[in-house]
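The next part holds the structures, each set out as structure tokens.
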Structure P
Amino acid sequence: MPRPAENLLTGFIQAFHRDDAAIRAELVAGLLAEHAAVHPKFLYDPLGSKLFEAICELPEYYPTRMEAAIFARHLPALADVVGAGITLIDLGAGNCAKAARLFDALMPRQYVPVDISVEFLREAVAQIRQRHPELPVTGVGLDFSQSLELPDAVGRTRRLFFYPGSSIGNFTPGQALAFLRRMCAACHDEGGEGGGLLIGVDLVKEKRVLDAAYDDALGVTAAFNLNLLQHLNTLLGADFDLRDWRHRGFFNAAESCVEMHLEARRDVEVAWLDGRRRFAEGERIHTESSYKYTRDGFLRMLEEAGFVAPRTWTDERGWFMVCHARASH
């Protein structure tokens with residue numbers, strides 16, 4: 001098991017402090033845009049986070065299973081590449097289960113789960129402490145899509161950013177490149193020693209497979225998407241009626257991304273504290289994009305972001321890829 005590290009704080013740091021006025025302004029701007037849209041981070045309220053856990057158990061949702069199988073099969077080789085004694089920074093940690101499977105092999109000197117869903121993360125950190133009392137844990141509540149400024153309690157030596165689950169696909173390619181560059185810059189300690197990145201990437205495949213993964217037969221993904229409207233009602237004082245909306249999830253081959261939308265079942269007017277909008281039947285609110293990459297295309301992006309010496313592992317069908325790369329000096 002990981003060895004305790006000296007002089008590292010174990011606790012929870014809320015670096016993200018919710019600015020209700022800024023959140024309302026962001027949401028209203030999105031809802032009033034010509035093509036209405038809401039940032040996918042708002043899908044992950046406490047119920048949304050639990051629904052996403054359920055999605056990961058669905059037979060149609062292959063990324064979680066395939067990524068876990070890749071790690072299980074190649075973990076010894078991956079551990080040799082990464083080396084022991086890292087500061088493991090888990091972006092979008094959720095319930096921390098994915099990172100926890102790596103502890104024995106990677107032996108991190110500190111584990112830093114990061115998530116915007118603060119209360120959900122607090123519960124997960126408490127469970128990790130119970131199961132791994134010898135591991136220094138510093139939970140960080142942070143909107144890392146906006147900033148990667150981590151607290152001083154997070155070690156700077158040999159940082160490894162862990163970003164599993166193909167979450168990089170939620171950014172447009174341009175946003176993804178900028179985010180990877182921020183990660184690369186955040187890898188370096190004061191002496192210039194580079195850390196690295198361990199990331200899961202969903203690869204381009206048949207449309208039917210991708211459509212099913214984001215519109216499952218049981219309707220869990222639909223519930224996850226529709227729950228966003230309940231979250232908007234809370235955040236905005238809005239009056240969305242879930243019965244007026246349906247989930248749409250499909251692969252857009254021209255853009256190489258899966259799109260998720262909420263589509264009005266009928267003409268409907270939605271009001272909130274200081275505004276309103278009328279949606280025509282069939283009009284949509286864009287809630288998420290998930291871009292899919294080719295292996296070579298993603299490696300080119302890593303190189304452009306400043307990462308070097310990439311190593312990749314895939315499943316037998318070539319549907320999913322795990323990649324490790326070092327930050328260049």
Structure Q
Amino acid sequence: MKCVILAGGSGERFWPLSTKETPKQFLKLFSNKTLLRETFERITFKLDPKDVYIVTNKIYAEVTHREIPEIPKQNVLLEPAKKNTAPACTLASLNFDDDELIFIVPSDHYIPETEKFWEHVEIASEFLKNHEGIITFGIVPNRAETGYGYIESGEQIQENTFKVKKFHEKPDVQTATFYISQGNYFWNSGMFMWKKSYFVEQMKKHAPEVIAPFLENLDIEKVYEKVPSISIDYALMEKADEVYMIKANFIWSDVGNFKSLKEIGLENSEHCVIESCENVFVRTTKPTIVIGINNVFVIETENGLLVCSVQALDKIREAIKKLPQ
């Protein structure tokens with residue numbers, strides 16, 4: 001099995017902690033290691049470093065090699081442009097033999113239970129030895145979360161393994177509450193496993209506009225000029241002929257925004273005073289006093305200052321574009 005770590009994100013939702021030069025995957029958010037390093041060590045708990053590949057933007061080549069020196073340089077696959085996850089998965093998968101199992105993982109997730117994580121990975125790999133299809137990992141939800149997409153499971157094939165009935169977009173609170181009450185809806189983890197031959201077959205069938213440029217013997221710059229920007233979920237997962245889900249009950253977060261940091265237990269900075277407040281999260285490098293406000297995030301670094309309500313965290317990305325250059 002080969003593992004492909006997707007590390008091309010820009011991390012704009014974590015400004016001012018992250019910047020274009022140092023996106024989220026290179027931040028040390030919940031340990032003294034970067035998210036990319038945490039992911040690499042989780043994968044190499046079982047895999048040899050030579051079997052790990054990283055897909056990232058070419059502007060992050062140097063920092064990636066510096067952060068993960070254990071893998072061969074040729075295992076860092078460089079994209080000339082940001083075109084979302086379907087081109088990244090295609091670029092990586094085409095490097096392998098037809099019968100190779102490929103495990104796709106994002107670089108920026110929080111998964112502290114490494115052994116439990118690998119128990120589920122091995123269930124998936126064993127399943128794909130005897131079945132044609134694509135595996136996704138559905139996290140058992142513990143709350144009516146509106147920030148994640150959901151997987152609706154169908155027929156149970158074996159213990160902890162189900163047919164995928166449908167993928168669902170991020171819901172509103174009422175819909176998320178309904179999903180939780182049903183018992184067969186799971187958070188979409190964004191982790192996938194497939195055999196190279198099945199992936200290519202399915203991409204040709206369901207997303208030819210994505211895979212075709214890669215098969216034309218063009219240089220990578222021209223491929224990325226032609227290929228659309230689209231997620232692997234939209235390009236393939238929602239359309240593939242055979243998709244299965246491993247029911248995963250390990251602790252997981254996609255660390256999507258500052259709210260995620262609070263949910264996984266990160267505390268406010270030590271050098272701050274918070275009084276008469278509810279649901280306030282403060283990460284600063286300076287002594288800070290916050291009084292009499294609720295549902296607010298205060299994040300300060302040498303790159304800038306963010307003061308944002310919980311409800312407006314998804315607006316950070318657009319606001320960054322309005323900052324003076």
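Coordinate-derived values only; no laboratory data. Predicted model, so just to flag it, every value in this text is computed and none were measured. Cβ atoms are built from the backbone, for glycine too; each structure is taken alone.
Which one of P, Q has distance in nm of label points 7 Å out along Cα→Cβ at positions 123 and 139, as calculated from the coordinates, equal to 1.6?
Value 1.6 for distance in nm of label points 7 Å out along Cα→Cβ at positions 123 and 139 corresponds to Q out of P, Q.
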*For helix-only ellipticity at 222 nm (-39500 (n - 2.57) for each DSSP H run of 4 or more, over all residues; to 500), the calculated result is -10500, so let me know which of P, Q that is.*
P
*Thinking only about mean count of other Cβ atoms within 10 Å over residues 67-74, which of P, Q has the largest value?*
P
*If you work out mean projected area of the Cα convex hull in nm² for P, Q, which one comes out largest?*
Q
*Comparing distance in nm of label points 7 Å out along Cα→Cβ at positions 51 and 307 across P, Q, which is largest?*
Q
*asked:* When distance in nm of label points 7 Å out along Cα→Cβ at positions 75 and 275 is compared over structures P, Q, which one is greatest?
replied: Q
_Source structure (of P, Q) for distance in nm of label points 7 Å out along Cα→Cβ at positions 11 and 211, computed value 3.3_ = Q
*Source structure (of P, Q) for distance in nm of label points 7 Å out along Cα→Cβ at positions 107 and 259, computed value 5.0*: P
